[in-house]
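S.K.: Below: a set of structures, written as structure tokens.
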Structure I
Amino acid sequence: MTAVELPREYGYVVLIFFSYALLNFWMAIQVGKARKKYKVFYPTLYAIESENKDAKLFNCVQRGHQNSLEMMPLFFATLLVGGIRHPLIAAVLGAAYTVARFFYFRGYSTGIPDNRLKIGALNFPAIFGLMGCTASFGISLLLQ
């Protein structure tokens, strides 16, 4: 078994992890505000168009956050694991992913789902890059 000593630069990875946690918290607040604005009360997850004229607007806000939650385990795992071997690359990719997710949410929240991809689509190359960092780390462990 090999002990892993974290490089000093891993601190950047941890700070990106923290920044995404803040972004997620901010998105949750936006969903809460949308619940009040569009009158969609708990425990309703999504509004129904036949019952609420603003259902699409609320659902776009909710969906922007929900999709970010769905991707969060993959992002966190690849950021934290891939960052062990490639801390600076992982931190840069993680920062790009976080910024792209902000724009993904903002675009989705306009009520026009396609707006999520204007800048938000940059989250895809970032997550694939993080997956590459993670694979590289795994391969390096096997080749020791």
Structure II
Amino acid sequence: MGVTFEIPNEYGFVVLVLVSYVVLNAWMAIQVGKARRRYNVPYPSLYAIESENKDAKLFNCVQRGHQNSLEMIAVFFATLLVAGLQFPVAAAAIGALYTVARWFYFKGYSTGVPENRHKIGWLSFLAIWGLIIITAAMGISLIVRDLL
């Protein structure tokens, strides 16, 4: 005996937000590659060493902007895709906010002044908590549905 369910048509918005974040992530990776050449930070070094490279902080800020986005990608994808099954429009809207805020986070960080990542980028943290909350709401609704 299998379980069947219907994916709502609005889930397409969720998929498009996911694709937009994949494109953003690729763009950030390209920016890190450009910064490697500009600031002379060869592979396989993940970060520049300040005592060896006068532009270390500039490169490291670009790298950290991308690295932090990679550190959050699993949580973002999981909550976006799961919450979107029950709340596709809300998940897509919050996911779009997260994606746009991540662009600002990266751009702010890339200035070489780490505090600039928070000017608009802080909204990405608000958005990820929004996705976590609606994912939890979905889990709770599945449990409660069977109890009633």
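S.K.: Thinking of I, II, which structure, once distance in nm of label points 7 Å out along Cα→Cβ at positions 40 and 64 is computed, gives back 2.3?
M.R.: The value was obtained from structure II.
S.K.: Given that Cα Rg over 2.2 N^0.38 Å, derived from a single structure, equals 1.27, which label among I, II identifies that structure?
M.R.: That value comes from structure II.
Only the coordinates and a few stated rules stand behind these numbers; no lab work does. Everything numeric here is computed off the predicted structure, so don't read it as measured data. Cβ atoms are built from the backbone, for glycine too; each structure is taken alone.
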